[in-house]
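Some structures to go through are shown next.
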Structure I
Amino acid sequence: MKKQKQIMIQRILILSLLLTSLQAVGAAITFRLNMSGYSGFTTPQVSGTFNNWCGNCNPMSDPDGDGIWEATINLPAGNIQYKFSFGNWAAQENLSNASGCVASDGQFTNRTLTVQGDAVLDLVCWGLCTDCLEPDAENWVISWSDEFDGAALNLDTWTHELGSSGWGNNELQNYTNSSNNLEVSNGSLKIIARSGGSGSNSYSSARIISNNKVEIQYGKIEARIKVPVGQGIWPAFWMLGANYESVGWPQCGEIDIMEHVNNEPLTNTAMHWNQGGHTYRSSSVPFDATEFHLYGAIWNEAGVTFLLDDQPWWHFPFSQANNTTPIFQNPFFFLLNVAVGGNWPGNPNASTPFPATMEVDYIRVFEIQALGQSRVDLSAIKIYPVPATDHFTISVGVHLGPWTYRIFDLEGREVLSGNAADGAEVIDTRNWKAGIYVVEVRNGGSVRTVRVVR
């Protein structure tokens with residue numbers, strides 16, 4: 001009996017040693033991160049409970065340059081939390097705590113994983129728990145724009161908001177309508193925050209809104225903007241519900257297409273609404289703050305998909321469960337401003353560069369259906385890409401036989417005309433000025449018009 005007990009103890013010890021050995025070796029887990037379409041980031045890292053959240057301990061690599069970064073790490077069996085970052089936590093993923101792939105740990109929201117054996121994880125995108133968003137494939141046609149081509153702000157579109165009330169965020173600036181704080185020149189709008197303001201405020205800036213002048217409901221929205229940087233600087237391109245004056249905030253809803261604070265290598269977006277009080281969801285994506293970028297959103301009755309440089313990166317769905325369905329299915333208006341200080345960025349300091357200028361090249365709104373007195377049947381006629389760079393293509397889809405085209409600028413001057421015998425015609429726009437053009441296509445007695453942006 002004693003001998004059997006000794007044998008049993010030996011077997012338990014051997015099994016324990018084997019399990020310890022297996023756990024020491026661990027499972028090979030390959031993390032995969034899609035950063036294609038993003039810019040302004042350094043080498044991503046995987047950090048988590050397995051490496052004590054060491055920012056630089058597990059760098060990823062992209063040897064073939066396809067935008068897919070990978071790292072294979074030996075991990076012990078069990079549950080872990082992790083997330084992607086870069087620059088030794090200079091930037092980290094901002095994950096929604098409403099997503100199924102995450103766990104909240106104090107003030108942080110992290111990805112979770114149960115390690116059971118060797119695995120190559122599904123490809124994910126920065127900040128997304130859902131599948132990577134597909135590139136937008138719709139044929140959008142412009143419906144409204146402000147190209148800021150004149151010598152002054154278009155007051156048929158914009159209204160100055162004035163004052164130094166703190167604007168609900170303990171901001172420090174006084175908003176003015178002075179040319180010191182806003183100008184339109186050389187094809188762009190400049191909103192300029194300056195130190196040395198008047199009155200009780202040490203800073204001045206500008207804030208403009210399109211309320212009661214330009215209001216939209218659904219479509220693709222984009223603005224080409226270069227943001228200012230510096231401690232305490234807070235530029236934004238955003239939208240509020242057009243019923244703001246009657247229902248107040250946050251009941252009217254708020255769509256923040258671009259916000260940037262301080263010197264962070266991240267651009268931020270957020271949705272604000274009322275759900276028994278102020279509620280919001282937000283996300284961030286890395287970018288190069290020294291360059292112009294396209295900040296955009298595709299908004300329809302089901303939700304908003306946010307884009308950076310035409311790359312979709314975050315989707316926010318509407319639902320009755322979060323009480324967003326009635327709020328975000330109404331017209332909204334635009335706001336552009338540069339705030340100084342406030343609850344989010346904190347105050348400027350001696351390092352903050354002034355003047356701090358946000359430069360807006362244009363704002364454009366697109367719809368899937370084309371414009372004109374007679375709306376274009378897009379199954380027959382398409383123009384792409386929109387906006388055009390050095391060319392665009394007029395496609396008539398089903399071959400109609402010989403057809404003609406004429407192209408006009410918005411002042412009615414003919415820019416180009418021609419005949420076409422094939423189903424598509426490529427138009428060279430390299431010598432054209434930036435702006436909006438009207439394309440008229442004729443086939444027999446049928447006439448169609450489409451607007452295109454260069």
Structure II
Amino acid sequence: MKTTAKSELFRVLPSVDELLRTTPIPALAEVHGATAVTDAVRAVTARLREEISNGLLDGSSLQIALAGLAGAVEVQLRKSLSHSLRPVINATGVILHTNLGRAPLAAAVLDRIRGTANVYSNLEFNLESGERGKRDVHVDRLFRKLLTEPSYDVSTIVVNNNAAAVLLALNTLAEGGEVIVSRGELVEIGGSFRVPDVMAKSGAKLREVGTTNRTRISDFEKAINDQTRLLLRVHRSNFEISGFTEQPSIPELAELAQRRNLPLMEDLGSGALVDLRNFGLRDEPSVLDSLRAGVDVVTYSGDKLLGGPQAGLLSGRSNLIACMRSNSLFRALRVDKLTYAALETTLLAYVKRDFQAIPTLKMMSLSQAEVGKRAEALAEKLYSDRKMQIEIIDGESVVGGGAAPSSVLPTRLLALTCEALSADELLARLRNADPPIIARVDEGRVLVDLRTVFPEQDRLVADALRRIA
């Protein structure tokens with residue numbers, strides 16, 4: 001399009017002030033506020049200018065666009081004022097999907113958050129003495145029930161995530177000194193979080209020992225010197241090293257730490273509170289396993305295998321936890337009343353051994369046959385839609401969230417293909433559904449795993465697929 005023609009089109013565009021006076025836009029301002037409506041008008045007119053500049057609009061198409069300008073402003077307004085953080089349906093089969101918010105919370109947790117959020121609470125108030133209290137007592141009492149061993153007293157404090165827990169522990173126990181860790185455990189997890197980086201931020205000095213695949217207890221012992229403050233074990237929660245490998249056991253490290261009068265810390269990462277072999281997972285140690293083996297401080301996440309809210313938990317010997325509680329960094333990293341409400345309710349389910357009340361554990365406990373029965377029922381609702389081809393196949397669900405990398409849970413999958421749509425196009429249509437449905441593609445088919453779909457959401461999945469077909 002010639003420059004002169006574009007100039008003429010630009011002159012046809014009404015100004016922002018003109019549009020703000022044009023019916024029905026003033027009525028929108030009364031409902032949503034003048035600022036929001038003005039921003040929407042500017043966004044719409046800016047888009048039209050860009051389309052004219054790129055030669056996408058001529059005189060006739062611009063007149064059509066101008067006729068629908070009020071509607072475009074309303075659509076832009078709804079988009080700008082709608083929530084960006086939205087509920088989605090997780091049909092990937094990844095139980096602790098980091099990108100989808102990790103562990104979903106139990107219904108009782110949501111009720112407890114609601115009952116705490118809109119009123120005052122005794123967060124830091126001792127009801128018996130009438131004096132100021134400590135916020136961590138609300139969950140520490142429950143962790144004591146779950147983790148305390150006869151050999152020593154266990155205490156627990158809460159910060160905002162596991163990276164913060166590692167930072168606080170290292171800063172408290174090893175600032176200015178050396179921390180000995182195996183080279184094979186200098187891991188990087190999601191979001192480019194690297195153990196050496198957080199160690200540097202803590203003020204502790206990294207002392208690497210051994211090799212990537214083989215580290216012996218003698219490597220740790222030889223590295224101990226006057227500057228050593230801590231022995232560190234980092235659980236390889238999201239990968240495995242196999243083949244020609246060697247790694248000191250936790251009891252070996254605990255014996256060495258005790259003999260040399262050093263604390264032993266383990267960054268456990270996921271942090272299960274129950275034996276996960278009962279849920280079909282192997283080689284995933286629990287917090288209690290580590291404490292029983294002699295670890296002095298364990299750090300782990302609240303929103304992974306524990307099945308609670310995002311939090312970083314530090315459990316261990318009471319005297320060491322007390323030092324961390326008195327560290328000024330603790331106040332900067334502490335959590336709010338809603339996190340305590342959610343965590344306390346989740347822990348009460350563990351104390352009662354009501355594991356089915358915790359969505360993460362309930363999903364893990366589903367058998368292949370149970371998932372398959374739901375898949376068959378959903379497929380029955382879609383068989384009449386000839387444009388959608390459905391096959392039910394065997395597959396595998398995974399825990400995710402950096403937990404149990406070698407363990408899978410047998411499942412049954414809906415394998416979908418749709419006439420005139422590629423697998424990627426079908427996947428995109430599902431993402432654009434309301435609510436969005438997140439699935440995965442394999443060998444040209446869209447795979448839907450109902451293990452991570454709540455039963456009451458099965459109908460929503462079927463409705464979305466029917467609309468697409």
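Readers should treat all values here as calculations from the given coordinates under stated rules, not as data from a laboratory. Keep in mind it's a predicted model, so treat the numbers as computed, not measured. Cβ atoms are built from the backbone, for glycine too; each structure is taken alone.
Starting from the value -12500: which structure in I, II was helix-only ellipticity at 222 nm (-39500 (n - 2.57) for each DSSP H run of 4 or more, over all residues; to 500) calculated from?
II
Can you say which of I, II returns 3.1 when distance in nm of label points 7 Å out along Cα→Cβ at positions 162 and 394 is computed?
Label of the source structure: II.
Can you rank I, II by relative contact order in percent (Cα under 8 Å, 6 or more apart) and just name the one with the largest value?
Max of relative contact order in percent (Cα under 8 Å, 6 or more apart): II.
Could you tell me which structure in I, II was used to calculate Rg and Dmax of the Cα atoms in Å, for residues 90-265 alone as 20.7, 66? Write out the running numbers ahead of the final one.
Details: I: 20.7, 66; II: 20.0, 61.
Source structure: I.
Here volume of the Cα convex hull per residue in Å³ was calculated and came to 225; which of the structures I, II was it taken from?
II
Could you tell me which structure in I, II was used to calculate mean count of other Cβ atoms within 10 Å over residues 290-297 as 22.1?
Corresponding structure: II.
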